[in-house]
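Below, each structure is written out as structure tokens.
Just so it is clear, none of the values below were taken in a lab; they were calculated from the coordinates. Bear in mind that the values here come from a model prediction, so they are computed numbers and not experimental data. Cβ atoms are built from the backbone, for glycine too; each structure is taken alone.
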Structure I
């Protein structure tokens, strides 16, 4: 189906490229979906940075908060699209309907999302090593964090590969985990639909 190595290469390469070039998507198929989901995390990361800045106005913060809500919704929607692609592939192979094996606690899409965030974290931690306004204690702390992130990425990637193998072999069952984010839905967020009733 796919290997985690392709996902890791995509995430690492795009994070580096997007910091000097516009966000793009040079991939198709599943990797195209993975790249799109990763781009929402990339933009979300930088909006979160702005949200914590002390030199922006309250109105700018309000806009950033709305941007964060939209990006987070898109991020979760595209996690589901990754899992939908896997569901469709398993269904075409006849694995989805006949499988009665136990389910994993996390879907492949969720693991890929976590790997996306780790790729962003590693890139921004490595930026810290280029600073000349910090002491050795700061640099040592950053190096320790990078080492932990690299270990976590390696373990997550291995777990993803094992999960895909288990899904293909029928040892694990797959289903897209629907998030149903209520706060962005005018029909489900009480503050939004009550306002509409009053108006």
Structure II
């Protein structure tokens, strides 16, 4: 049951992040191959760095379906480009869903290989955020990760929620849901109320 739940999360997260990358590439008028590449890097970038740091087999090299799911995401953007590309809120929706679900995956995979919760929270943040960093670099945008937006902070908050819920419930699915909901809620509230972290100024 838990493995199936994680699989579903990973599929949805991959689609969401791939669409967020492809959508931005389309906005920048990339060709089909360029858009596919940006979508794929967005979807697998964070997980690749996580697996390398954990010294475990890189996840997307074990099965072809990540490449196929990215191709499906490209087709979705092509078919529904008027809605997906022209509305800025669409980027937020897909980016936030992908971020939340990949934080969960990062935490679970880290705990599964025996690391402590503090490492799992960091790996959750890397899994969720690093693909977006690579995406923004490829399309020549300042990465969201380094702006004052509530982005990496939301990942950390989701990890802490996972950890705290674990003291009350030992059901991994409940912990995973709490983590994802926290990330999505914090990102949504930050957008709604214009929350941001303080910036360092030189003057």
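Below are the figures for this structure:
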{"quantity": "Answer label among I, II for the case where helix-only ellipticity at 222 nm (-39500 (n - 2.57) for each DSSP H run of 4 or more, over all residues; to 500), calculated from the coordinates, equals -24500", "calculated": "I"}
{"quantity": "Origin of the derived value 0.65 (FRET efficiency 1/(1 + (r/R0)^6) of positions 67 and 187 (r between Cβ atoms, R0 = 25 Å, to 0.05); candidates I, II)", "calculated": "I"}
{"quantity": "With semi-axes √(5λ) of the Cα gyration tensor in Å derived as 31, 27, 14, matching label from I, II", "calculated": "I"}
{"quantity": "Comparison of I, II - label where distance in nm of label points 7 Å out along Cα→Cβ at positions 123 and 139 is highest", "calculated": "II"}
{"quantity": "Which of I, II leads on distance in nm of label points 7 Å out along Cα→Cβ at positions 91 and 155, largest value", "calculated": "I"}
{"quantity": "Among I, II, which structure scores highest (criterion: relative contact order in percent (Cα under 8 Å, 6 or more apart))", "calculated": "I"}
{"quantity": "If FRET efficiency 1/(1 + (r/R0)^6) of positions 19 and 171 (r between Cβ atoms, R0 = 41 Å, to 0.05) is computed and equals 0.55, the structure in I, II", "calculated": "I"}
{"quantity": "Which of I, II yields 20, 49, 25, 6, 0 [P(r) over Cα pairs in 10 Å bins from 0, in percent, for residues 3-82 alone, calculated]", "calculated": "II"}
